[in-house]
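Listed next: structures, encoded as structure tokens.
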Structure I
Amino acid sequence: MANDTTKTVKVRLVRGLRGAQARHRLSVRALGLGKLNDVRELKDSPQVRGLINKVHYLVKVEE
């Protein structure tokens, strides 16, 4: 059964990808973000947190 109490985190792309490192651009794409102000609601996991920490200067996190 699906558990509705799984923690999620909202991630918003707040800075453009021009000038960002290529690996950071790939991390942003892995989070499902592409254009400015895109928002994704992702499952809160260590893998997602690691990607967010890598590109913290490009995204805003709403818990």
Structure II
Amino acid sequence: MSISMHLDEYMARRGIVPDDTVVNDDPCAIFDGKVERDGKSQQDLEESERRLEEAESTILDMLGD
């Protein structure tokens, strides 16, 4: 049973069968498992890591460590 047993009961009473089939809403949306990288995600990761290190340093300075 799913998280919402009420939803399951509702669907069962109406004969609705859950279906997780992916339907492309755009013919150009082809999901072949390939991932294209533009380099931006790596830059975002590096920026996030830098900001996290700065925050950690600031907190340690405030705590006196």
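Here, each number is a calculation from the coordinates, and none is a lab measurement. The model shown is predicted, which means the values in this text are computed figures rather than measured ones. Cβ atoms are built from the backbone, for glycine too; each structure is taken alone.
Each of I, II could give distance in nm of label points 7 Å out along Cα→Cβ at positions 15 and 47, but the derived value 5.4 comes from II. Upon calculation of distance in nm of label points 7 Å out along Cα→Cβ at positions 23 and 39 from the atomic coordinates, which of the structures I, II produces 4.0? It was calculated from structure II. Source structure of the calculated read-out (helix-only ellipticity at 222 nm (-39500 (n - 2.57) for each DSSP H run of 4 or more, over all residues; to 500), -8000) within I, II: I.
Each of structures I, II was scored by Rg/Rh (Cα atoms, Kirkwood Rh); the highest score is held by II.
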